[in-house]
Every structure is written in structure tokens, then in C-alpha cells.
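Take a look at the structures listed below.
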Structure I
Amino acid sequence: MPYSHLNDFPADIRERAARVRLLGLDVDGTLTDGRLIHSDAGVETKAFHVQDGLGLKLLGEHGIAVALVTARRSPVVEARARELGLPHVHQGVRDKRDCLRALCAGLGLAPDQAAFMGDDLPDLPALGFAGFSVAPANAHPWVRERVHWRTQHAGGAGAVRELADLLLAAQGHAEAVLARFLDR
């Protein structure tokens, strides 16, 4: 059973995860390992973890909106969001807290219904606004010490899936997700 050890999480983490209706994600260092790779032609590429992608799709199927909120602009991010069916893609964002606040307002959500995952200092304002703040295992130390929860996996290596699984389990969807794949 996914997250059969849900009760091993502190009560406040389970409660925060159970309230989430919106997950905001930084991209570089969260959905990717943070490296920026440029070809000789100047084309930027990024590597995304396939398990993170499935986790994001599962969240959407269970009523949790997903938003990518990044300071950089990249066609690769746009393409990945399209591939996953993510309607909320915000690139070139200078103030991630304001972006998350506007997303909450647009979706009719309170801050405690929002989660945000980020790995570095520009993410701190959004992490402070969200009712559930999360950092991947390899986040900058100043970020790691200021969030509600840290994943065991690094950014770009399954950290987002780990969070998605926690959200799904805390909201009672883990068994249905697993059954869907076992019943094939």
C-alpha cells in the first residue's frame, strides 16, 4: 500500500497534507536536479523524472490543482506542462508568493489549502505563504530548515512524486490509485 506508513508522519504533516487543493512547484532544483544544460547551439535542456510526472497527473485526477511557478523562462517547461496537462504554468515570476497568492484567489482557496515545494532562497516567500511548505532533500540548507517537511528524494529524482504520494494518501486516495493499476 502506498504510504502505508502514513501514521509514521507527525499529525501536523498529515493534517496539512489533507487540506491541500493546490500544489505550487518551483521547477529547477525541484522538478529537475537543478542543472542547466545548454547545447552548443544555446538550446537549454532539462531532465524530468517520469515518476514525478505520473504523480502530478494523479494529483490532477484527484482534484488537486498543480501549478509550475518558476523565475526562469524555458520552452522545455512549457512542453513538459503541456505533456502532463498542467494548465497553470507561470514562468519569469519574480515574486512567487504573489503568484501563489493570486492562484489561490483565482481558485477560491485559502493559503492553508496550498502547498509549495521549492529548493532555494527565491522560493522562501512562497514557502512561507503556503499552508504546507516542502523542500526536496537536496534543497539549500537555509530552505530545508524553514519548511514543514523535507522529502527523502532529491529534486529531479522523485521528490515531487514522494510529495504527491503523501498528498494522495493523506486525502484517502492511495488505495484507489493502487487498485487502478493492479486491476489492469
Structure II
Amino acid sequence: MEANSIKNQEIKREFVKVNVIANVTQIVEYIPKTSADHDEAPFSYDDLENLYYYEDSEGNTYSKNEKECLQEEVESELDALENQLEEPLEEQLRTAIESKIFGLRQRIELLEEAEERSSEVYEWWIVENWLGEKLKAHGETIIQNGMHTYWGRCTTGQAILLDSVITIVCEELEILEGQKYAWK
């Protein structure tokens, strides 16, 4: 499936038209700046979710949650392999396990040394609340204040329908051409 085929661009254009409501960049940038002086401000800098992410030395990026989950998975696998080494094993299998352990330790080190970075938000958009949840799950910067969900778009200069996260959400919903719920 070609995610950016003409047909899929039409589908994603309709998807964006229905679920991305309005550009509110100036408003969203103004409110947190003044929230310290106004208790009744609808949100503050503290309400930004997924503003920070981690980047390792190989250029891989992770949300805080993704990084923690990966570390747990790798450490669990490492523990299991180290326990296997305590058993009597054929030399070839022992060597394979030791090699795998070495790779896992390198992976843990890479994750531990990943540096925290701040997303650079270029535009703010009001989106449907359910879409905001999907975007948040994919590491996008979000503000939810009970009334609205604001999406901090970290790209600019291209149509929203071309954003990779929009393609991912449409694929998950199975609405692209050839998928189960394809929009006609």
C-alpha cells in the first residue's frame, strides 16, 4: 500500500478536514506565557504532554514511556539469558548467548545514555479529543484542558495530511485504500 498515493491523500485530506479543527498557534503560545499571572488561565506550561523525548547516539527517538518500557524489556531478556548461562550448555549455544548478552548490554547503555530533548512545536491545532489521544500515544505534544485538545505540530510547510503521524493513525484505523474500513 502506498500511503501517499493520490487516493490515500484524498482520504487523509478528508480525515484532516473532519478531525483537525483550527489553527490556534497564537492563542496557545500566548496563554502559557500569561498563566503565571492568571490563575484562571485554561492551561499552563505544566499541561504540555510529550514535550520532551529522548534521543540516543544512533539517532533513535523515544518518548519517556517508550524508553522505560524498552529498558524493562531488554533488562528482562538479559536476566533470562544470564540465568541460562548458569546451566550446563554446549559451547556453541553458550557463545551465542554470550554474544546476545553483549548486544543487550550495549542496548541498555544506549538507552541509559539517551539525552532528553525538547520538541520544537511550530504550530498548534485544535483536534478532536479522540484524535488527541491517538497523537499523544504516538509521542506528539498535546495539551488537554477538559474542553479542547491542542496538538503541537512539530512540522510546518507541508499539508497536515502528509505528516507521518497522520498516516500512522489512518493506517491504524484501517481507512486507507485497500484496508478494511477504507474511506471511499
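What follows draws every value from the coordinates through simple rules; no lab data is involved. None of the values given here were measured: they were computed from a predicted structure. Cβ atoms are built from the backbone, for glycine too; each structure is taken alone.
Match the computed value -15500 of helix-only ellipticity at 222 nm (-39500 (n - 2.57) for each DSSP H run of 4 or more, over all residues; to 500) to one of the structures I, II, and report its label.
Source structure for this number: II.
If you work out distance in nm of label points 7 Å out along Cα→Cβ at positions 14 and 94 for I, II, which one comes out largest?
Comparing I, II, the top value of distance in nm of label points 7 Å out along Cα→Cβ at positions 14 and 94 belongs to II.
Suppose you compute Rg/Rh (Cα atoms, Kirkwood Rh), for residues 22-101 alone for every structure in I, II: which one lands on 0.97?
I
I have 1.0 for distance in nm of label points 7 Å out along Cα→Cβ at positions 30 and 46, calculated from one of the structures I, II. Which structure is it?
Label of the originating structure: I.
When Rg and Dmax of the Cα atoms in Å, for residues 62-117 alone is computed for each of I, II, which one produces 11.4, 31?
I
0.60 is what came out when FRET efficiency 1/(1 + (r/R0)^6) of positions 70 and 150 (r between Cβ atoms, R0 = 30 Å, to 0.05) was calculated for one structure; which of I, II is it?
Answer for the origin of the read-out: II.
Identify the structure, out of I, II, from whose coordinates distance in nm of label points 7 Å out along Cα→Cβ at positions 110 and 158 was calculated to give 3.5.
I
Here distance in nm of label points 7 Å out along Cα→Cβ at positions 54 and 78 was calculated and came to 1.2; which of the structures I, II was it taken from?
II
Work out the source of 2.8 here, i.e. which of I, II gives that when distance in nm of label points 7 Å out along Cα→Cβ at positions 6 and 174 is computed.
Checking each candidate, the match is II.
If Rg and Dmax of the Cα atoms in Å is computed to be 15.5, 51, which of I, II is the source?
Here the read-out was taken from I.
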